[in-house]
Structure I
Amino acid sequence: MVKNGEAYANGHWRYFGADGTMQTGFVQLKDGRTVYYNGAGEMRYGEQAINHRWYYFDPVNGAMKRGWFTLPDKRKVYYDLQANGQGRGMLHGQQQLGDQIYYFNDWNGALRTNYAHYLAKMGKLQYYGSDGKLARRQTVRAGGQYQADELGYLALKLGENLVGTNWYLVSAAGRLLTGWQVIAGNRTVYYDPATAAMVKGERHLAGHWYYFNPVDGHRSTGLTLLPDGRYVYYAANGQMQYGRVQAGRITYFTNRASGAIEGVYNDAEVIGQNPELPTGCEITAVTMMLRYAGKDVNKIQLAREMPRSNDGNKGFVGDPFSVTGWWIFPTGVAPVVNHHLGHSEVMTGASLAAIKTKLILGHLVVAWVANVNGFVNHAIALTGYQNDRLYFNNPWTARKESMSVAEFYQHWNQDAQRALSY
């Protein structure tokens, strides 16, 4: 029988007292280690929660750590413990050690460095420097330059203040403001009531999702592209919208859980090519695209502006006002779009995702399709998509129509996947 010593069995170290009884709890070994044995008498290692306090025991010999210690995950923490294991364990929050004051993360105990701490009752900030110590009676250079008094409170100016990497707002009474605020540039922003820092990025507030610009913090409204790639829509009050969303002439169909836009319909006017332009489907589709973009143009005007050439990539082959006219391709008609919008984008060979993005942005896409309405070459103005269907305005029929994505690719592939937008 082992007495007053350690024994290793079945993969665990145990300790037996003077009478051979297996020990549990904290034990101070002869070599100076303080270790801990659980209810089964097994030595514990690594981080352990014991009696609502956090401890760390060496992963090799089980020795309890005291004082300053850097954990394997790089957290620098402090264990306020006596040699017998009694004490407060890992420290959290504001703590005075010796003549210095530190702040440890409220959740994981990590020493906070370069950290502005908001004291809600005082409406003030304190700053902990790169060494984790509270700045007192000194100049703090963090974002701006501020004086810290004997209690560590920073002297901030009226209005906006950059402290570290966060913006704060100070009232005429010298207190930090929180919640919704309208500031310079008519920006509607939000200051976190817990930290007083300006909120950026996505935030869930009072049952609604909002997005705050990552640069200046302004609340987003309307169509917004989030960092994770979702296009979503925020109402005038900044709240994310779900389901069917009407925004002027655009209808968005959004996911009811994530708000992601999954379909869109642009209610662009239909313009028929006939009778004036029997072979002018391309310029008629371009006319619909430009008019939806807000340009006061008409198909006759644009047909006359359109370049002429023996090469469809450079201009219209033949006469669009005649039944004997032929065609024009994206690079040939792009100069017309450039003239009125200042730019264009040839989307020949573009992915369906790229086309959908244009439609979400409210940009129609002119697509060249073969064997539609009996023509070997035809052009339509894509206006939207939902589920497995694409919506388009057809210059030949002067109607709003749709086809499945598979049908579209069948016709689009046969016309070299030509497309044009802006």
Structure II
Amino acid sequence: MTGANGFLGTQILRQLLSHCQVSHVICLVRGDTDDAARQRTIRMAKEALWWTDHHAEKLEVWRGDLALPKLGLDPTRWEILTCGKAVDAIIHNGATVHWTKSYEALEAANVGSSIELLLVALRCPAMRFVYITDGRPWKAHEEGDVVAELSAPDAIPYSQTKLISEVVIRRAATRSLPGTFTTAGTDNIAVINPGWVIGTPTEGYSNTTDYIWRLVATCVKLGVYNAEDAEGWLSISDATTTAEAVLEATFSTRSDILGDEYATHGMAWREFWAILEDMGYKLEGVEVDQLHETLFEEGIKLRRAVVGDTYVDRALAQGSSDFSRPGQELITEWCWGHIWTRPGLERKQRSLLNLGMLIALKAWPELALHTRGAIINGLTEKEISEAVLQATVYCGAPTGIEATKVTERAINEMIANGEYKRS
């Protein structure tokens, strides 16, 4: 099994280790050593609140890397995997999940590993191969539409890698069925696409950083949701049900592609928002334009609180043309309305990070602005001075000297204007 130390993977592993028909589970996990990889897997299981010492009896963890040829395995282990005698099933749940990396950076781990494991399964027809994908669930006749959608210039490379893998595996499954043109004649391949996977119904363990919960957190904070999508379908399944589907596909002898069967879990968006309202959250369905307006207003409030009314008024006035307004909307809605209001970091911590990045970029006007914001957010002059010194070591003396001048001048201006008083 790959991806056993991920959010869904740990629930699949949980059910495998508890299944009476499973005697041994080998997990491929990144790590410096086998023991380090094993500890990563166990640590995730403990975090998900299901690990016991009893589970350790069936578990074996191999250090590996999906981005490397033969998954980074040594010849002996690769032979164990591919000989067709030691392994009865492969569950490929692993991938490098990154929303901004290029296709080329993700291809080896996400596409290359999938094809390598697919080839193993095709050469060993008695071995079951189950591939877990994500994204929008689709049926075979929709392939062209999905490919066109993910071929657009603004498509996310990660989603493209998952689609390529899914298409190749689906086609291999179809063409390897008895009666088709290939000689393999196998029926050992299954694809599972569960849509969005949320937490477990028993422990309530969930991935709070996943897109769906980030969306919910933002909508709850603003008190609104997109009414235009209310009748749209939300493909969603809890982690336990999804893991059960994976095990069913692993032990099944059916000769069809099982992905479509598990793509129907979910509900209309209006039902999803109704559940949150029943839990006591006050939410109002509004049009998309109203959503943007609300997020913009929230961003403006924080922007004024951090950098002051004078700067914000000037920036808005200068950015009021049709050409420049989209830039102001982007900065205000997403930088200030979304990123700056996220939990996890205090404002002063975000200010400290900003100082270092702006010095590295040599963005002197922005550094002056965010020096003001840093003081307002609670950083001391000493902390700002130390941030400049830290950046000087890594960015060079000329950059550090200029940063010192800019930050000191910004602080002195605040003192002169009565905005800040040295203690």
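Read the figures in this text as sums done on the coordinates, not as results from a lab. Here the structure is a predicted model, which means the values were calculated and not measured. Cβ atoms are built from the backbone, for glycine too; each structure is taken alone.
Which one of I, II has distance in nm of label points 7 Å out along Cα→Cβ at positions 62 and 334, as calculated from the coordinates, equal to 7.4? So the calculation was done on I. Looking at structures I, II, which one was Cα extents along the principal axes in Å calculated from, given that it came out as 110, 63, 36? Going label by label, the one that fits is I. Structures I, II were shown, and helix-only ellipticity at 222 nm (-39500 (n - 2.57) for each DSSP H run of 4 or more, over all residues; to 500) at -15500 was computed from II.
Source structure of the calculated read-out (distance in nm of label points 7 Å out along Cα→Cβ at positions 38 and 126, 2.9) within I, II: II. Using the calculated result 11 for relative contact order in percent (Cα under 8 Å, 6 or more apart), pick out the matching structure from I, II. Derived from the structure labelled II.
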